[in-house]
Structure 1
């Protein structure tokens, strides 16, 4: 597996802190002062098989789930 970016690591850590599940809006609030482009980063994490959510791009009501430990 390729190395995760700083942003990807940050998201994975926040998911671990929340026992593997977090609402998109809550995650967005945690990330807003760290970086931009949360949806794009989540899409990349989904393509790598690390997170799961409904659809291709997460909506505001989406539940983001950590499915693979890294």
Structure 2
């Protein structure tokens, strides 16, 4: 398997860095998962991607640990 760093970005208004992080955490735990991501591979190539929510929900519902390619 290949290792990737995946991040998501939200624009949040806050009075401090800690408050911004807490508000981002709150949004992640209460709302739908974000669809906009930046993915960095081992060669430091950055790709921005927007997921299709229906496809993402379908993927998340499957048990990918049963895939022999993950062993």
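Bear in mind these aren't lab numbers, they're just calculated from the coordinates by the rules spelled out. The shown structure was predicted, so the numbers you read here are calculated from the model rather than taken from an experiment. Cβ atoms are built from the backbone, for glycine too; each structure is taken alone.
Here is how the numbers come out for the structure above:
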quantity: Answer label among 1, 2 for the case where FRET efficiency 1/(1 + (r/R0)^6) of positions 22 and 54 (r between Cβ atoms, R0 = 35 Å, to 0.05), calculated from the coordinates, equals 0.70; calculated: 2
quantity: Answer label among 1, 2 for the case where P(r) over Cα pairs in 10 Å bins from 0, in percent, calculated from the coordinates, equals 15, 34, 38, 11, 1; calculated: 2
quantity: helix-only ellipticity at 222 nm (-39500 (n - 2.57) for each DSSP H run of 4 or more, over all residues; to 500) from the coordinates reads -12500; which among 1, 2; calculated: 1
quantity: Computed 30 for relative contact order in percent (Cα under 8 Å, 6 or more apart) - originating structure among 1, 2; calculated: 2
quantity: Computed 3.5 for distance in nm of label points 7 Å out along Cα→Cβ at positions 14 and 62 - originating structure among 1, 2; calculated: 2
